[in-house]
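Peer 1: Input: structures, listed below.
Throughout, read-outs are computed from the coordinates displayed, never taken from laboratory work. On a predicted model such as this, the values are computed, not experimentally measured, just so you know. Cβ atoms are built from the backbone, for glycine too; each structure is taken alone.
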Structure P
């Protein structure tokens, strides 16, 4: 009996080892490009603490398009159906699983405007200004927070529950200040750079559904990807990842009129 149990355990170990070694990983990359004219970012009204906050114009950041049409702050994340488990992440992501992610306050502006934070990580809100700020975060899955941060101070906050979409952060003292936190369980999430580019490394091979979202229009329900029109009212699109290969989505073209 003991020999049978030992043999069975050995076979199971070999089976799972083979499955793990057979699992492949690939990369997803792309660049969001806006087609059509967009308005210049509005200059926000600064009515308080002008000696710190009014040293230079503060612009609205919900829609930032670069000189070559690149769309900043577009969010892409892997999503699964309710009740389903996320795929096992590549071991490389274990190194950052418990990191503190900086969200800075600089001259009365949140930097960055959109921050990705995993549920195992913590947000470190850092006030770089010589005046106090408060950080007000209104989540749905996580309890709301409204914390005063003194001049040159900081505050660390965890968000252990995944949020369905990015949640807003603001400052009640300086009402023009705004930002978003993308809180996800899976490490497969990214925010596009100033030129519209993004990359997700070591994604498990297979076909996965990814959510596309932007601060100016919410769900990205219409776009052109890999030269083909794509449409989904919730902005969810299937992407196939091949072991050892880069899935290059190319220019993901978004109509300016869809970004409001």
Structure Q
């Protein structure tokens, strides 16, 4: 671990360095599985968590992870207490769709992120493949009404600001969190706003993303143009989440 920087009250930005002769070879939007070193309760098993690589893929000898501080989360709390310089094992990079060389096609790209799915979206627009596409990219972030305003401002200024041209649309829910119906209503509004999109990338709550992907297909949008990375499939975000991808 090279550094740990608090981002607002709810997140830490971690930086990890790798030997020069052992680059990670990742692309924006991919993730790693980090071995925390903590016992998982079964003999020989360790607690592991999947985290999206938050940094640009132009530097392959270091990477960043933006990790939410989860109440009573064993791994996030453990990481926040580890000394700088601590070593960790991990596997990856993982994420087949983000590494798809045939995507995106020509035309505009619409990225939809819910909750902490913003990490995948930010990583993707910071990647080499989006270097010449940011002017034709819109990023919509569906976040809960309780999300730290500092995080939103920090992402806008420190990450989106480095990708000039990306249209950034953070939208808070009217209740505690976004429901499937409210998210679909907002998607319909975006698609009816006049712009036409050729590529889509969805990241975050799998319950919501599955319905958005199905809705897009009913509009005649080919499944091969819709990327998806889902981290959890319940309303409340927990540390023990699963990740699936299409």
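Peer 1: Here helix-only ellipticity at 222 nm (-39500 (n - 2.57) for each DSSP H run of 4 or more, over all residues; to 500) was calculated and came to -5500; which of the structures P, Q was it taken from?
Peer 2: Traced to structure Q.
Peer 1: Compute distance in nm of label points 7 Å out along Cα→Cβ at positions 134 and 206 for each of P, Q and report the one that scores greatest.
Peer 2: By distance in nm of label points 7 Å out along Cα→Cβ at positions 134 and 206, the leading structure of P, Q is P.
Peer 1: Comparing relative contact order in percent (Cα under 8 Å, 6 or more apart) across structures P, Q, which is largest?
Peer 2: Evaluating relative contact order in percent (Cα under 8 Å, 6 or more apart) on every structure, the highest lands on P.
Peer 1: Which of P, Q yields 46 for percent of Cα pairs over 27 Å apart, as computed?
Peer 2: Checking each candidate, the match is P.
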